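**Q** In the part that follows, the structures are each spelled out as C-alpha cells.
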Structure I
Amino acid sequence: MGLFSRDGTFKILFFGFILGVIFWGGFNTALEMTNKESFCVSCHEMQNNYEEYTSTIHYSNRTGVRATCPDCHVPKEWIHKIIRKIKASNEVYHKIMGTIDTQEKFEAHRLELAKDEWARMLSTDSRECRNCHNFDSMDLDKQESRSANRHEQAIEYGWTCIQCHKGIAHELPEGYDPADDTPSAPEESD
C-alpha cells in the first residue's frame, strides 16, 4: 500500500486543496473589495466625510497623487489589515444597530469616532501616513520654515504624524480643541 491508497486519501486531499484555493480566493476577493473608496463611501453617513476630503490636499494637489480612504485607514501589510478589518466590524455593527445610521447620529458620535481613529494611528506611529510621507525622504530645506521647524522637532522628540496633522483630510469634530493635545517641545531647563 502506497501513501495514497485506494481508500480515497488522495481524492480527499485533492478536493480539500481545491476547496481551500477557492475559499482563499473568495476571501481575498471580498477583502480587496472592501478596500476601495467606492465601498467606503457607500454608506450615506460617509458622504459628508467624502465631501470634506475632496476639498483637501490629499484629494487634489499639484503632483496629482491622491490618497484614498483605504490608503489612510487600512494598513497595507496583511496581518495589520486583517486586525483593522476585525476592528472595523465594530463600526459596521453600530451602523446595523442604528447607533450611527444617520448623518445626525454620526455627527453626534463624530468626536468619539475621530479620537478612536487618532488613537489607532498614534499606536501604529502613523503607519499609513508613512506609506507616503517619511522623515528620511523629506527635504526640510524646501519646506516653509514653520513646517521644517515642526518636522525637526518631530524627529527630535519622536512625534508621529497624527499628533500634529489632525484634520488634514477631514474637518475637526465639533468640540475638539487642537490645543488640548498638540505636542510641544519640552521647556529648556537651566
Structure II
Amino acid sequence: MSHSNSRLQRVAVYCGSANGSHPAFLEEARTLGALIAAAGLGLVYGGACVGLMGAVADAALAGGAEVYGVLPDILSGKEIAHEGLTQLDLVPTMHERKARMAELADAFLALPGGYGTLDELLEAVTWAQLGLHDKPCILINTVGYWDGLLSFLDTTVNAGFLKPKNRELMRVAADATEALRLAAELS
C-alpha cells in the first residue's frame, strides 16, 4: 500500500474513550490501528489507553507504527495516559489538543465516539470549509453508527445552512480499509 505520490504520512483518529456497546466498534478500532501500521503510516490520537482510543493505539504500536498522543493536562492525572507511545504531548487545554493533532496529521478519521469525537471531527471539517486546511475528513461508519449524523447533515443542506459542496467535505467510509484508501486518494 505504497502512496509515493500521496502526502499522507500520519492520520489523526478521533474516537471514544469507551468501548461502546457493539463488539464491531472495538474490532474496527483494532483493525484501523493494524492497517495504519501495515501502510507505514503514523497515528495521531488523543493519548489515552482506554476505550477505542487505547485499542487503535495498541494495534498500531503492535504493528510497528509511530504513535503520537496528545493529551490535555486536565485528563493526564486520571490514569488514562498511554505509557507506551512513540511520543505523548501534554498540552494545557482541549483547544491546544485539537490544534496540535491537526498540525501533526495529514487526514482526519473518526470511529464511533461521543461528544469529544464529534467536537473534534466537526472542528476539522469546519476548518476545511473555511479553507484553513485541505486534509480529508472521513467518518468510518461502523455498523451504521454515524447514520443519524449523516441524515442531519442532509437536513442542514435542505434547510439552507450548508452548501452541497461543503456537505461533501464529510467523507464516509464503510470500514477502516476504505477509510485509509480514501485518505490516500484525497491527500
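**Q** For the read-out Rg/Rh (Cα atoms, Kirkwood Rh), a value of 0.95 was computed from one structure; give its label from I, II.
**A** This value belongs to structure II.
**Q** Between structures I, II, where is FRET efficiency 1/(1 + (r/R0)^6) of positions 90 and 154 (r between Cβ atoms, R0 = 30 Å, to 0.05) highest?
**A** On the way: I: 0.45; II: 0.15.
Biggest value here belongs to I.
**Q** Given a value of 24 for relative contact order in percent (Cα under 8 Å, 6 or more apart), point me to the structure among I, II it was derived from. Numbers along the way, then the final one.
**A** Details: I: 20; II: 24.
Corresponding structure: II.
**Q** Additional query: Of the structures labelled I, II, one was used to calculate helix-only ellipticity at 222 nm (-39500 (n - 2.57) for each DSSP H run of 4 or more, over all residues; to 500), giving -16500. Name it.
**A** Values: I: -16500; II: -13500.
It traces back to I.
**Q** One of I, II was used to calculate distance in nm of label points 7 Å out along Cα→Cβ at positions 82 and 146, giving 2.0; which? List each step's numbers first, then the result.
**A** Details: I: 4.5; II: 2.0.
Checking each candidate, the match is II.
**Q** Name the one structure among I, II that FRET efficiency 1/(1 + (r/R0)^6) of positions 106 and 130 (r between Cβ atoms, R0 = 25 Å, to 0.05) of 0.85 was derived from.
**A** On the way: I: 0.35; II: 0.85.
The read-out was computed on structure II.
**Q** Supply the structure label, taken from I, II, corresponding to Rg and Dmax of the Cα atoms in Å, for residues 98-169 alone with the calculated value 12.2, 35. Write down the numbers at each step before the final one.
**A** Details: I: 15.5, 50; II: 12.2, 35.
Structure II accounts for this read-out.
**Q** One of I, II was used to compute mean count of other Cβ atoms within 10 Å over residues 18-25, and the answer was 10.0. Which one was it? Don't skip to the answer; put the middle values down first.
**A** On the way: I: 10.0; II: 15.1.
It must be structure I, since only it matches.
**Q** Work out mean count of other Cβ atoms within 10 Å over residues 10-17 for each of structures I, II, then name the structure with the largest result. Each step should come with its number before you reach the end.
**A** Details: I: 11.1; II: 26.2.
When mean count of other Cβ atoms within 10 Å over residues 10-17 is computed for each of I, II, structure II gives the biggest number.
**Q** Another one. Upon calculation of mean count of other Cβ atoms within 10 Å over residues 66-73 from the atomic coordinates, which of the structures I, II produces 21.1?
**A** Details: I: 17.8; II: 21.1.
This figure was derived from II.
**Q** Here distance in nm of label points 7 Å out along Cα→Cβ at positions 34 and 50 has been calculated and equals 2.6, so which of I, II was it run on? Before the final figure, lay out the partial values.
**A** On the way: I: 1.9; II: 2.6.
Here the read-out was taken from II.
**Q** Tell me which of I, II gives 0.95 when you compute FRET efficiency 1/(1 + (r/R0)^6) of positions 26 and 122 (r between Cβ atoms, R0 = 41 Å, to 0.05). If you can, show how the numbers build up before the last one.
**A** Values: I: 0.75; II: 0.95.
Going through each structure in turn, the value belongs to II.
Computed from the coordinates by the stated procedures, all read-outs in this text should not be read as laboratory data. Treat the numbers as computed from the prediction; the structure is a model and nothing was measured. Cβ atoms are built from the backbone, for glycine too; each structure is taken alone.
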